[in-house]
1. Thinking of P, Q, which structure, once P(r) over Cα pairs in 10 Å bins from 0, in percent, for residues 22-117 alone is computed, gives back 16, 50, 27, 6, 0?
2. Using mean count of other Cβ atoms within 10 Å over residues 54-61 for the comparison, can you identify which of P, Q gives the largest number?
3. With relative contact order in percent (Cα under 8 Å, 6 or more apart) computed per structure, which member of P, Q shows the largest figure?
Structure P
Amino acid sequence: MTARRRVSLMVTCLGDLFFPDVGFSIVRLLRRLDVVVDVPPAQTCCGLPLFNSGYHAEARAVAARTAELFRDSEHVVVPSGSCAWMVKHEYPGLLAESGLAALAGEVAARTYELSQFLVRVLGATRFTSAVPGRVTYHDSCHLLRGLHESRSPRTLLENLSGAELVDLPGADECCGFGGSFSVRLPEVSTQILDKKLANVEATGAGCLVACDAGCLMQMRGGLTRRKSPVRALHLAEVLDGGRP
């Protein structure tokens, strides 16, 4: 008898505060695939905002705490490409000169963004869409350029029962969020966002799909202000069409 896979879900700050439904969708998806899921209650921010703002000592402390927290996890699944990138690419460097260097590398190797875990680890590519009709996909910067991942989300959407994936012009272009960039340079951020949303609406899709909470927050807010009928949803919410 094959042992069931075990996953620890890294919820992320934005997921916890603004997108809790994404977490519930991920748990449902994984459990339907016979995966045992736990959510470590003591988890906090992964440290990415600190790291990007130049507070590397503080980010190092967060990385050390997080690596310890996920020490015994068989797999760590993350719903945001940016946070997955932080764990996989920055934790080993931040903790290289500490007693946690080996652990940081081990946790990094066991960490996956959601679409990568579904496709590359579980081999699960066929789901029923919670959103019928046309959908389009935005590549988040960290997932695309940091983790070099563009295929796994598209594989899932191309095989999604009840939905049709249509190409988004400029799919690989930033949405304008960029963490604190959108706060420090709001005029530039808004210009970038407006171009992105015009491209989205031109596709005729009723749903915009992304794999990063920061992008979703930015684009959902823009769509709301435009009074657009397009919905911005996380990939997990779209794949969760078979929810009980």
Structure Q
Amino acid sequence: MSRKDLTDAYIKKYPYPRRRLIRRILQGIVIVASVALTEYHIEGKENLPKDGPLLIVGNHFHFLDSIGPIRSTNYLLEFINDLEMPNAPPSMRFLPSLWGTLKILQGSPNLESMRAAEAILTQGGVLGIFPEGHVHPAPLGKPLPGAAYLALRSGAPILPISTYSEDSWDLFGTLRKKKRRARVISRIGKPFGPLANGSLSKVPLREEVKAAGWEIMSHIAELLPHHARGIYAQPREETFA
């Protein structure tokens, strides 16, 4: 099968947008829940492009960080997520399947999800991915190659969105101990890229992927408090307000 035929097959299998009704319902639930349980602030909405193709990238310090792109944008989002979700409560692990995310098993080739992601971006879709590939405590660490690989192959612009809770997403503990809702900020950065002209027939070189990954993570870091930026920290001290 030629590259064009393969791409056409995946476009047919993964038409964009998909699952409109259920995703809009879930987005509505996220908005209502965030209003009820958090002090949720969104900054930078003026940076949102009107449409795609667009690759949304962000940090992943807590499994609830994944609601950031859902809460702060109105796109019909596609997501790539970890199949196993080891850091999410068992009661919440059904949600990605309900959304219809593209699942990746860490340490596996994941060709199906990567080709599906490329097909979505080829159609002008909006795709969310967390470059580090798994939930971990702050600060930012090194990315896996997936986000950079997609950025280089698709030539899609990239939109960084950081999501951070100064109360570590302790929703009920904050209500009980501090007598207020947990504070959460989603900060939308300016789009950047494309990082390459985009060619699904070209496999990026390892050094190209490494450089693109560093650039992506640096843009995410700029939107986070200084202590959460890790190896991407800027020399100047900035507050997170």
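1. Values: P: 16, 50, 27, 6, 0; Q: 12, 46, 35, 7, 0.
The value was obtained from structure P.
2. Details: P: 15.0; Q: 26.1.
Across P, Q, mean count of other Cβ atoms within 10 Å over residues 54-61 peaks for Q.
3. Q
Readers should treat all values here as calculations from the given coordinates under stated rules, not as data from a laboratory. Quantities reported herein were computed from a predicted structural model and do not represent experimental measurements. Cβ atoms are built from the backbone, for glycine too; each structure is taken alone.
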